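Each structure below is given as structure tokens.
Taken together, the values in this text are just the output of simple stated rules run on the coordinates, not laboratory data. These figures come from a predicted structure and were not determined experimentally. Cβ atoms are built from the backbone, for glycine too; each structure is taken alone.
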Structure I
Amino acid sequence: MASLATKNRLRAVRKLGLVSAVSLFALSLAPSAALAAADPVKKTNAVSPPDKKKKKNTRKAVPLTAESISVVGMGSTRQVQALGKEQFSTYVAGTNPMKMLNQLPGVTFMSSDPLGIDIWSWDLYIRGFEVGELASTIDGIPAMDVQNFVSQSNLGHVSVSQGAGGVDVPSVTNLGGHIGWSTDTPKDRYGGTISQTFGSYAAYDTFVRFDSGQIGKHGTKFFVSYDRASEGQWVGGGSEFREVVNAKLDQPIDEHSHLKAFFAWAYNSSDPYPDLSMNILNTLGQRITYYKPNYAAAYRAALAAQGLPGGSYPAGYDLLQDPADASYYDGPNRFSNYMAYVKYNNQLTNRLNLDASFYGLGRAHHGLWATPYMEAPNGSPLTEQDFVNMGQEGGLTASLKYRLAKHLIEGGVWYDHTNDDYTKRYYEEPVLGEGAPLNSLNPLPSSAYYGSPYNIGYHFDTLQIHLQDTYKPVRNLTINAGFRSIIYSGTSHIIENDPTYTGQSSLPHGTLHYNSAFLPQVGITYRIDHNNELFFDFSKNLSVFGPGSYNSSSPWGAADWATFNYIRNNIQPESDYVYEVGYRYSSPWVRGLVDLYHTDYRNRVGSITVGSIVDSESVLANLGSVQMYGVDTSLTVTPVTGLDITNSFSYNSSKYDNDVTTDGVTYALKGKSEVNYPHYMYKSTALYTWKEISANISAAYTSARPLSYVNDVIVPGYWLVNTGASYRVPKKIGPGHLTISFTVYNLLNDKYIGQLGENGNPMSGDYQSFNMGAPRTFYGSLSYHF
């Protein structure tokens, strides 16, 4: 670790000057991939009073909105920032939409593949909260991973609340904010888009969309689209593949009511990037990978791992602390997802508005890997393990908004029912020379199946109600106050258990309840004048425990009854108190933000990994309280028309308050920083648009991050520089216009550690639980709009 850290520190010193020069050069050429001058989301608090010239019961179809949103959050009582299509267009078509959030202060996205679509190797943090601790919605429907539902080109905008989500957000995991995605509205005019992208490592993305335009006197309109993408790995012989189908209907019913429907289906299969440790990285470098397609090498390594004759490891592996776990034959993932919803809005009166949604989601996930530690019945030292998660979810949201004098009162309900099933299955890999190895990117043949150690089923019911009031006592002052109440119940039942494999005659199961009657939130915004405003927000939040497979970091996934009962009696759901206060400035030429925040964690729970990467146990541990302090700042200037320049700086200090005892050992955790999240980040972006030409460049620095809880292993910081340009052909080609674009990711070809902690984090020492980031890659796109 020391050698890599030293090299990176030296590189950082040299590159600070280079990147600063690149950024300064960009100021005269190029974009704010982070914050644009124009509002991508235009909302208003204003609700027009009844027209006195009309009858008293005349209704006006004016939406009632609790808070307005702008790119720096102007008007919001919470810190909210928004990105729209102008910012989205600076990214390569087919990019994971989560990656586009990385341009915001306080947000860090990490991945091994350039587009961020590999299922295993990406993660996102906002102010120290991992994506699973945030709320995420698509058109107000609870859905965590947007790339598994919506094509990037079908997104309208996204609003990000870094501190805390509103009380109306349907979520029981939002300890630290809300990511609200909105899908595109079908176009009023008939048309479509055809886009083709090619890039490094055989990458491509093909996107086709058709818009019906308004049909008939009622204004019916819809769109349908198909997106197909693939990219090869920059290390090893694997690939990532994804396809997405989207369809949306927009149907006005009458002057006062509206119906929208949306459908999404997505399939994703990917070979993973290798899990590394500092020992592996410093000994064999970053290009160590899976054995596939070299089955013979994997076979011999499995024999060596089991101490059988004929076993051997590749050259150099003998220098590693754990050569058996450095590489496996394969370890792919397969996901299938669907989502459908129907949303109904009715302006019941000029003061009263109804919104209701009905939704359903489904998922099927196969996580596979060829273990070198289990001999199959046919005598092969390799067994393909398939971790299967099948889930279905359905629910509804409904809210009423009522305008009364200077008050906008809203009350609502969210109900969700989820079924989950976790299974582990074993399949024989062939004896060397007696057949082809299994292709785990496709469904495995039943003829190779030979056992299942467990199958655990779950049922979850969630009921959330909320009430809030947005009050404007005077013109420049807005006060928002409300609360939500949660009733949550989860039950597990054992469908199958094979004691030969689990070592338990009975797997733990049962019912857990997590309820909270009062989770308040209060926010205040004071508009000093047209350009300046101050804001303050306070909220209390709760995150309940979800399901998991056997021997996982879920209470229901405990390894035995003793562990399950201990968790049930001693570990409570995480909760926190979030405070933020800040200042915003907005004018046509300058937009600025300073946001100070503090989070007081209670019952901070950590997933502590005990044992090796294979023979490991994920243990839930109460890490006590955690104190987080931080600041996010950003400044966007528009010195000339068409040029946006943004610089942002984020600082975060999140430290544990208590030492922790686990597995009979006490660890000096007090005063140590939280794992996986940097102390500070600096981001500089520039976007320049002139007539039909647009160019952008961005540079970002992410500081060092702890890998272990006691901070004795820390991965070094890194710089990333990206750039791109596009040209819209001014003359029509047939019925539409052609746009040509070119993008370079990791322009300086930095070597850096991307995702951290994908296999959990150790209390102390090195651990095989991080991925390297992608090298320099190039992409070119042709997009035709008609």
Structure II
Amino acid sequence: MSRVYPFDDAGTARAVIGDDGTLVEWNEGAVRLLGHPADAVLGRPAAKLLAGGAPAPAAPPGPRWEGTLGLRHRDGRTVSVWLLAHHRPPHDGAPGDWLVVTPLAGTEPPAADDPLTEAGLIQSPCAIAVYDDRLRLRRMNEAMAAVVGLPEERVRGLRIAEIGGKPQSEELEADLLRVLSSGRPLDVQTFLRTGGEDRAHAWLARMAPVRDRAGRVRGVSMAAHDITDNHRARQRLQLVNEASVRIGTTLDVTRTAQELADVCVPALADFVTIDLLDPQDGGAEAPARITAPVRLRRTAQRSVLPGVPETEIGPGQTEQYPQGSPQADALATGRTVAVPPAPGAVGRVPARHGAGGTPVREFGVHCAMSVPIQARGLTLGVAVLGRHRRPEAFTPDDVLLAEEITARAAVCIDNARRYSRERETALALQRSLLPRSLPHTAALEACSRYLPAARAGVGGDWFDVIPLSGMRVAMVVGDVVGHGIRASATMGRLRTAVRTLADIDLAPDELLTHLDDLVLRLSDESGTASAGEAGSPGELGATCLYAVYDPVSRRCALARAGHPPPVVLEPGGAPRALDLPAGPPLGLGGLPFESAEVELPEGTVLALYTDGLVWSRERDPETSREMLHAALGAYAGSLDETCDRVLHTLLPYGGAPDDVALLLARTRGLPASQVATWDIPADPALVAPIRKQVVEQLSDWALSEATFTTELVVSELVTNAIRYGSHPIRLRLIHDANTLTCEVSDASHTAPHLRRAKVFDEGGRGLLLVAQLTQRWGSRHTAEGKTIWAELPLFERDR
């Protein structure tokens, strides 16, 4: 069927003028208007058509010009013509020009019986109604009658509130009255279900005053435009934007799932349940293909009804979904399974969980959909959305919207699950590198706490208590810069290094010097390993506080490397920070460390901590230190309770912004009755009397069962000191409930070495014998020389 071309080209006078002012087009309408044929004007200046030699109008600043000009007719008369000109910029290789038009046909006013006049109201596709000065309906067209659901003759003379009978209708009547009173137009948006609709629509009502020829307001006209599609599109876009803001505010899986449920209710559904697959053992990814039956764990739920009565499964509980259930089908296929509102469909609505669940028929659930939660090609769980309060069913657009929101939430849930897995891995590494329990020593009683950062994750904070020779004990607290597995691994290496350096009995300042060298080497190794890795810094930094307490002398030697000073609480005194040289942080290299020695009365509480305990955005460091002193000042005899009190006082609710390590130690002193000392003359013949004195001392201590071994050890150590050492020589015995320590000191700095004698060697078996008879042995250097020590157990060792 050929298409009818309805346009009358001669009904408009049209000409095209180039930017240079010459005529390039001239249609038949222009010929009818001015009589000039096309070949007489084309290519000539358009200004020659102006009557009486009038100047051409100036070029307008904008792309359009309109006005009335006198033009010269072919017969010589002047024709006054209203012209509309449009400037067309250059395009497709054509130069710019001006399109000039003026109407010729249809300029007369329409006749009274012209059907086009009446079509403006009655046949218009826009719903239009006219109200008189008493706001009673005077006229409405067929489109408005379809909206109202009643013909015009039935409702003529009624007010809009009487026609609609809804609160929204009364609000529209108030808006009509405002237009009638003010004489100014008004646009109003509303959402309601009219008599001619099966569901609520969004409407834009454009109201304008109706005036007579004298300009007086005689009524109000209202044109109603159905903007439901635009309204719903804006709602969907707003919901998607809201989901992007509200979902994923934390890296907590449960909270993220609850945020998904909160966003969907009531904006999209009347109730929502979020069920997730439990993580695989060992942190493995979920299987690529999921088959029924499948067991899911309820992670979050939300309903417009209190308590979510649509299901009897609560958060944290699991349920197994059989084959054919919407949840299992959605997980198996990876696509949304929607249940349409059809007879008998309510039995498949996935709001009924398990055979003992509450039937959804009780709540009138008429439609639902199960949306798989997927991210990175993995299926994490399923979201079930249902409706029972809203009468309309889910549309395909609702399904797409639910899938979009769920997809955004799935990424957040996957990120939260990955973060949780990495955090647990780092925590496991951190805790495996920290001491599981603190040793029981005769020198002190210790208690500790470690808390990872609330948001940044685990870091490099550590603490340790290391038994040393002579009943002494070392305490250490350190902090590696940064967070994550790298910081934890570095912390483990430093802690091992501290234990190794402590085992050779280095002074605190010497130990920090060696540790500083180690950090420099680790930094160089890290920089070399990560030279090609973006974002992998090679520099390492750490702080450390190292202290050694001697229960015999009750003195403590301390040194720190950029670390907060310890706090001391002496019996009957107030907490105070020890004044120690600060020292540079570890990793700078070449700078010296200084140690200090203080006397600590028995029962003194020593608090060592990392800066995460006193650092806060809400208060200055001085205030935090005062709070720490106040918490320690409330010490009532329990180190464990004091640790909890300190953390509760200084750390905010919800966790600390940085790692926190806290070590509290209460000192003990060995009484003089448990220590015996002898000055040894440089005469090997006097070793036997010394052994006799040792035996007598053991008898006084009721340690006769250790006499034989002790005699052998003392004889060997004293003989070696006399033969190879320098005067003065001193023997010291120290004992507590479990250990007897033998120490021989001399002025020589040369330490003995354990070696294995050959068959025909006459000597060289002494230290080997000591090593086999004792629990531990070793040597340490002092300012006066060296000390060789050996520890003998006073109990039966476990076999």
Looking at structures I, II, which one was helix-only ellipticity at 222 nm (-39500 (n - 2.57) for each DSSP H run of 4 or more, over all residues; to 500) calculated from, given that it came out as -2500?
I
Thinking of I, II, which structure, once log10 I(q)/I(0) by the Debye sum over Cα atoms at q = 0.07, 0.08, 0.15 Å⁻¹, for residues 378-697 alone is computed, gives back -0.47, -0.61, -1.26?
I
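A value of 5.9 was derived for distance in nm of label points 7 Å out along Cα→Cβ at positions 298 and 522; which structure in I, II was it taken from?
Values: I: 5.9; II: 4.8.
Source structure for this number: I.
Taking distance in nm of label points 7 Å out along Cα→Cβ at positions 74 and 730 from the coordinates of each of I, II, which one would give 3.2?
Numbers: I: 3.2; II: 13.6.
Traced to structure I.
Comparing structures I, II by Rg/Rh (Cα atoms, Kirkwood Rh), which one has the largest value? It would help to have the intermediate numbers written out before the result.
Numbers: I: 0.96; II: 1.27.
Biggest value here belongs to II.
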Ranking I, II by relative contact order in percent (Cα under 8 Å, 6 or more apart), the structure that comes out highest:
I
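Going by distance in nm of label points 7 Å out along Cα→Cβ at positions 258 and 666, which of structures I, II comes out largest?
Values: I: 6.1; II: 4.0.
Greatest value across I, II: structure I.
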